[in-house]
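Enquirer: What follows is a set of structures to go through.
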Structure 1
Amino acid sequence: MERTVVFGAVLGLLVAVGAPQQGGTPSAAGERKLTRAGQMVGVAYGQETEFKAMGRILEGPLPVWSPELVSRALDQDDLYVEMTFMEVMERVGLDATTQDHGEAFRTSQYMLWHANAAARRLLNRGVTGGMTGHPKYNIHANDIDFQIEADFIGLMTPGLPQEANKYCDRVGRVMNHGDGLYGGMFVASLYSAAFFENDPRRVVEQALASLPAGSTYAAAIRDVLDWSKANPADWRQTWHQIENKWNKDDSCPDGSMSPFNIDARLNGAYIALGLVYGGGDFAQTMEVSMRAGQDSDCNPSSAAGVLGVILGYSGIPERWTSGIPAIADQKFSYTNYSYNDIVRLSVERAAKLAQRAGGTLTDTEIRFPDQAPSAPALEQWSMGKPDRAVNAADEAWSWTGAWTDQSASEGRYRSTSRVSVAAGDEASLAFTGTAIALVGQNGQDGGRARIHLDGKLVGEIDSYVSERTLDHALWHTYGLQPGKHVIRIVTTGEADTRSSGRKVAISRAIAFR
């Protein structure tokens, strides 16, 4: 069985299908057009609300929309970061490997945070692209990063959820693993399903089938579907159920013991919440995902992007898209791509993948084979439950040598770190738990230290990072035997050859159980 997407004459491959047209007519029955309009509008609309509501619903007036605000999307990392991987596919080909994508990511110049920043730091340390998202090295492995970068994969795999998962696996392992990887697979599969399904709830159900049923990410999405079915009229009640079950135990150091939560599962649940309660209404879908809080520009961006595919460009109310024609040929930051370029290239990749999967092309159509979802193998990990944060000033720490105090910004927080720039300075901490994370300050002047756990040398801190790489995680380990442990840090006075200093700065440790 084949399913057809009509793209226009001359194979539709050289036309910016879905590109902005004033006064366009609705798509014909069965027709689907590639468009990123929804994603651009959603991220621009939610920009002012990002992390303004953490652990609570965003009440009160929402930002006032005006057409020219869509230009904000050109400078959004939620969009331009994934274009790095699009460029790799154009330059290397559709068979580009995780290592190919990792190398391009390593040399990228834009600002990065969380799993992305950790991946770039690890790539610059020589860790291979296939392991830079693994929790052995990347404590942010379950964070949202790939979830907000996988839209382009869904747009190039209409009705091809297996192909979507294949490309997600190649790209997503650069920065994520387990539920963090599944977040990208879920979003890409939402787009893939949206080309041939008009009911947003059914789209969510189909995307869920692309995830391992035993994963906690899949469990979170199942909960949204079940709770919304039991209570179809009040999204706030379902939000409270999500909050009570899923907004806890964040492994990310910024979120542990804090209202801040960048976990892919929680924010993915907010995408699903917007889609199932939005009722196919563009504004309502964005509003629900935005009011859910946390990463409230990324989440309405993904939800609106998926609904935009369901509706088609001409089906999105004009008040949201009328500002796009003026910027459709302007380049996104750090890229050589415009909106029109992205649409054209997405069509070209979709046509190639359709043929690879057994579909066909005519002069006016791309016909996609009927491909059922297939979940990847299950992989799960957890640091455990955050139990105690021990700041550097806490008497539980023991310090010997020439450590000094320094106040600095650590993500969203101000912190006081203890700093060493010499060899042989030591710090030790006794803790009870099954995992521990060290948090401090990485920078272009970072140095190195050795880590001893229960008397054994187990790892190293390397605090050097390239510019515009904002990650404050120094080192972590998990899967320890329950009970008491002692960690000892010894500075070496050494550093990466690119570092301008030998600085090791420790602000706190987080113990998990």
Structure 2
Amino acid sequence: MTRKLDALLAAVGVLFGAASLAWPFGWDTSVHYYVGREWLLRGAIPYRDTFDHKTPGIHAVHALTIALFGEGMWGIRLVELAGVVVLGWACAELARDDGARPAPRPAGVRGATILAASVFYYGFYDYWNTAQCELLGTTCAALMVLAARRTRNLVRAGLVVGVLAGMDLVMKPPFMLFALVAGAVLLVRAGHARLAGTAASFAAGAVLAPGLVLVYFAAHGALHDLVEIVGYANAAYLENEQRLSSVSEVAENAAIVWRGYSPVAGCLFVASGVAVAVALVRRSRRRLGRWAIALAMLATGYAVIVLQLKFYYYHWTTELAGGLLMTANVLVDAAGTRRGSWRAWTPALGSAVVLGAFALTGPQASTWLHTTVGTVRWLSGDWDRERFARMFKTWDGARCYADLEATGRWIREHAARDDELLVRGVAAEIYVVSGLHAPGRFFWTTFLTRPSRAYHREAWLAEDTAIVDARRARWVVTVTDTRTGPESADYFLPRGYVERTRIGPYTVLERGAEVPR
């Protein structure tokens, strides 16, 4: 019964998120993909040869997916779907865990938590807000705490937790806050007698991934670029980019997300409050221990968001570990109050509540349904590709993936395989579709044009100009509405380029071409 119910509920969860395998890249994810692709296929070292301000973990993941699955947009989506499953599984294991000797688990809790993970993620985050660093970092965080609780040998536990913490640091530094939760669990288990050995093994594991990164970039002459971009440029970006600066703004953004997750969040918190109250009345140390970890994970996820001061929507993914552990705890505690068939069906009933509450969210449920149905209709041949691509746009409709794909496809049809391409602005999706690459490291230009990202601006502009003039890429894509600067067509026309076509907000130029009559 346990395996069958777990498998059934987990399959429903996978099916819930399966449409994401056909989703395109967004703004950030196409940049990450391009850096990873060039790193793997052309030996272009990040920061030295391709510019991005994210830490190298996400680029390495993209390089790995390309090595395993080939070029394309579905590889990272498959890895992400697997990450959702692992995250749900890890939280279910934590919910029934009693240190190194796990307690019995009711049938279906694993599958129900995996289903909840899929609903909480794919139901609330669209193509733009998925395939980011956050899901992978949050999954590592859950595995980190699970290793701290489950691994019997404390020295080995400290080593595993340290390795995962180092991986989170390489993925995105704020994720390291989750190591505090895992560290607290290790501290409780180790006590004073075994604290030194556990701490030493944690430290040894924690330096492994960052140490390998530093050694690799130093060996390839790119350590200075890594430090300058990930360190100094990011510090300037954090300081100057629009951010939340008051408690009221933080509270307002939290309220927006709370409303977006209603009534799912309301149901979860009410059920959790009841479960904690029952545990307090019964003075159950085991239950209270599980709830302490869940609430610590939830608070730490929020601290990760606040630390970044941006409150971008996808940042809220870091709350999933705490929310899913709360969900699994509720299922385990509810099953513990039942007998017979009611106990067996508690996870299934909980899954029905999660799906029902999601159906009542309004815009989120409608968006998921529209995107999923549209994906099925495209795969079945009922929709053409252009109609499918039109589904994927920013909330204000100003940036539509269909325009990016059409531009990339037009270039691919007219370019030679060894042609070089410069895409101005942030539209790395065009590189993904066309298969071409830029001649220099500035394959996107936000750090060359946006006032809030002016770190090292004069030197980087000079570098970009030198590449433009020396390499003279055959193809250039500019932003049609921009009239001056390196993102405009007027910047390239005097350099011997002519306009070939306009697609949506983008203008395609070709070097020394004659306009077809």
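The numbers here are math on the coordinates, done by the rules we state, and not lab data. As the structure is a computational prediction, the values presented were derived from the model and not from experiment. Cβ atoms are built from the backbone, for glycine too; each structure is taken alone.
Enquirer: If log10 I(q)/I(0) by the Debye sum over Cα atoms at q = 0.08 Å⁻¹ is calculated from each of 1, 2, which structure is the one that comes out at -0.55?
Expert: Label of the originating structure: 2.
Enquirer: So FRET efficiency 1/(1 + (r/R0)^6) of positions 50 and 314 (r between Cβ atoms, R0 = 35 Å, to 0.05), computed for just one structure, reads 0.95; which one of 1, 2 is that?
Expert: 2
Enquirer: Still on this structure: Hey, relative contact order in percent (Cα under 8 Å, 6 or more apart) derived from one of 1, 2 reads 16; which structure?
Expert: 2
Enquirer: Assign the value 30.6, calculated as mean count of other Cβ atoms within 10 Å over residues 186-193, to the correct structure from 1, 2.
Expert: Attributed to the structure labelled 1.
Enquirer: OK, next. With semi-axes √(5λ) of the Cα gyration tensor in Å, for residues 66-217 alone coming out at 28, 22, 11, pick the structure among 1, 2 it was computed from.
Expert: On the way: 1: 24, 19, 15; 2: 28, 22, 11.
Going through each structure in turn, the value belongs to 2.
Enquirer: Out of 1, 2, which structure matches -10500 when helix-only ellipticity at 222 nm (-39500 (n - 2.57) for each DSSP H run of 4 or more, over all residues; to 500) is calculated?
Expert: 1
Enquirer: When distance in nm of label points 7 Å out along Cα→Cβ at positions 170 and 450 is calculated for each of the structures 1, 2, which structure yields the highest value?
Expert: 1
Enquirer: From which structure (1, 2) was mean count of other Cβ atoms within 10 Å over residues 178-185 calculated, if the value obtained is 29.9?
Expert: Values: 1: 29.9; 2: 22.4.
Source structure: 1.
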